Structure 1
């Protein structure tokens, strides 16, 4: 921690740094990094049996070494100050009993060793936290822009994340971390509401959004909020309970939705991945671009785009 303090003192001498050495957030990104067997409709590679393995043994999370390397390259290229990640593989699950040995070898990510996948994805200079009950859901941030509250952490700040459970769905599908940015106090929230269509799924997503609204309702208006992730519905095309809950949350918390130039989900061609902020001075002029990381039309690993805002 001493090296971080020295770094902060040095950064305080640079333009854009406040008295505690934190620099203003300039770049945001979000990515649902998982996969789905439905991508067989778009490209022949990876083969159907590999996609089935990703579904059955990796919970549709980021399961292939090649896809992991593509996302790591995109993160290093964009170097977002704040990054929201969903469907990240939890490497300790490679040790679960009953897993066939071939599913822990290449081309699957269990072949990469014991380091957490998110550690392999992030360049130097980042810290991260993943939800305890739902480690697929993670927030990463550069050292220079955020200092978490609640105790010290080195690279892994997962113990400082707070899950916001609802009456349905797995705890941790929405998770937050509090701390300080250059302008003052801030909360980062990663979102991955339940998937599915129909009234039951809509009601579940509504309950999850209501839970995060209640968790943040008492925060002072001066607290900045950065919220992003896979909402699993596009409010421009939905008018169910989930869309109503989202609209109510946005209004109640004073959030601004960042405009994204294009769809973010290959299969539905909708903006399932969304970013909302409050108290971010750059919001009025920000530009968000979605990019699908598969370069070949014959290969599809990602059904969601990597969305970058700056």
Structure 2
């Protein structure tokens, strides 16, 4: 898969006509997958190059109330798995002033060489989000191309969206969030040294600091799965501030069930949240906390 950055000014078009899914794709949830699947189908039937137009990580600065479900590198992995061959990542400030007409003519036609554009029902584009999906159909047709609008995806009668997933996570309803995502919600990063309290009690943990731009689920304890070096381990994870020890920064601390390998410090791990067990609680003593962790582990093992 090829990543093509669209900075101020458009790079020379790549060879070949494309079919492109358009959007920010935060979470790359099951609704987004419908767009990507449609792109793959159209590419195969019409000999086009399956592509995505999205925004770089900088776009998050313009959405301060929408913490990300996926970082950019995770999006790329998900696009690749969906069969996408080109990802056009735009610089939001550089394009934010373009009218809908110029976005289509200069970017989609002039830069991406798009024959067919695929978007969701609620897609907006152009300066001040003046263009909608109907405008995209009209402008692509006028430019000699096509646009296809994908209807909303429903789950349990509700529209699947990135904001709905964030709301479910905030409530600790990871089952609903995971069904909307089509995969478990995961927190990823590099394992750091914690305070070492768990080791002294025979309960070693994996300490994962959480980036402030990521969507943080409800603080509490979860049944989880920790993946390191391609191997998944059942685990119990606490998302929160460790109030028993006077913590303030939110992190994810996981105990790997039945793991007896080497320390994971410095390793990149992924923590998939599978079920909410209980709220985070401040205990009077560390010993009370460790006994509760043992009960959490027993519950997770089921």
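A few notes on this one:
- Comparing FRET efficiency 1/(1 + (r/R0)^6) of positions 134 and 286 (r between Cβ atoms, R0 = 41 Å, to 0.05) across structures 1, 2, the highest figure comes from 1.
- Origin of the derived value 19 (relative contact order in percent (Cα under 8 Å, 6 or more apart); candidates 1, 2): 1
- Here the criterion is mean projected area of the Cα convex hull in nm², and among 1, 2 the highest value is seen for 2.
- When mean count of other Cβ atoms within 10 Å over residues 38-45 is calculated for each of 1, 2, the greatest value falls to 2.
- Among 1, 2, structure where Rg/Rh (Cα atoms, Kirkwood Rh), for residues 70-117 alone as derived comes to 1.03: 2
- Which entry (1, 2) yields the derived value 21.5 for mean count of other Cβ atoms within 10 Å over residues 46-53: 2
Readers should treat all values here as calculations from the given coordinates under stated rules, not as data from a laboratory. Source: prediction; values computed, not measured. Cβ atoms are built from the backbone, for glycine too; each structure is taken alone.
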